[in-house]
1. -2500 is what came out when helix-only ellipticity at 222 nm (-39500 (n - 2.57) for each DSSP H run of 4 or more, over all residues; to 500) was calculated for one structure; which of 1, 2, 3 is it?
2. State the single structure among 1, 2, 3 that was used to calculate distance in nm of label points 7 Å out along Cα→Cβ at positions 30 and 62, giving 1.3.
3. Taking P(r) over Cα pairs in 5 Å bins from 0, in percent from the coordinates of each of 1, 2, 3, which one would give 3, 16, 21, 18, 14, 11, 10, 5, 2, 1?
Structure 1
Amino acid sequence: MSLSARNRLSGTVQSVDTDGLMAEVAIELDAGQVVTAVITAGSVDRLGVEEGKELNAVVKATEVMVETED
């Protein structure tokens with residue numbers, strides 16, 4: 001598969017919490033951090049997302065914000 005997004009983070013599905021039409025997927029990255037994505041329950045089924053599956057978290061954003069506590 002080809003995508004224009006360049007920010008691909010490989011990891012393993014740590015958990016999938018489906019609630020109605022939406023699902024929260026926690027992905028443990030190879031470096032140990034965890035990224036959480038909210039996707040449709042239909043996408044979970046279509047992609048075969050389940051605990052232990054290796055996949056890529058693909059980040060496509062138009063902006064990144066930075067915040068400080070100052």
Structure 2
Amino acid sequence: MQVGDRVRVSTSVVIYHHPKNRGQAVDIVNHEGTIDKIATEWKGRPISANFPLVVKFDNDKLRAHMRADELEAI
């Protein structure tokens with residue numbers, strides 16, 4: 001997957017930082033967005049992030065770190 005690719009969440013992923021429901025469990029399965037960033041370095045050093053894909057979702061002011069196996073390309 002590359003930056004700018006359209007993706008959909010294909011598995012059940014529960015988050016607690018949704019802007020409209022802070023602190024409450026929200027399942028974001030079937031939400032669509034674009035890959036905004038791929039975390040490969042931090043302060044100039046290479047890293048191996050557990051959730052390397054940063055996805056910006058369409059309808060919300062929401063960004064979430066995801067794994068590639070949680071997403072499907074549209």
Structure 3
Amino acid sequence: MGVFDNLKDAAESLKDKASDLVDGHGDKVGEGLDKAGDFVDEKTGGQYGDKIDTGVEKAKEGLDGLDGQNDDIPDSQG
């Protein structure tokens with residue numbers, strides 16, 4: 001087994017662990033991403049709010065879709 005095979009296996013394992021985390025705790029993951037976005041927005045004085053909101057939503061979509069379904073992280077509330 002080559003180095004790239006090992007890296008591929010490790011990446012797949014991490015993806016599976018992340019998917020399991022989101023499946024079991026999607027609401028908390030969503031809240032954490034919202035809080036992180038709010039923190040960054042505050043630290044940048046609101047200057048990049050739209051971009052931060054877009055990034056948070058893309059992160060939620062990406063994490064929520066790890067299992068092929070978008071059913072684990074609830075939509076943002078405002």
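1. Value -2500 for helix-only ellipticity at 222 nm (-39500 (n - 2.57) for each DSSP H run of 4 or more, over all residues; to 500) corresponds to 1 out of 1, 2, 3.
2. This value belongs to structure 2.
3. Computed on structure 3.
No lab work stands behind these numbers, since they all come straight from the coordinates. The shown structure was predicted, so the numbers you read here are calculated from the model rather than taken from an experiment. Cβ atoms are built from the backbone, for glycine too; each structure is taken alone.
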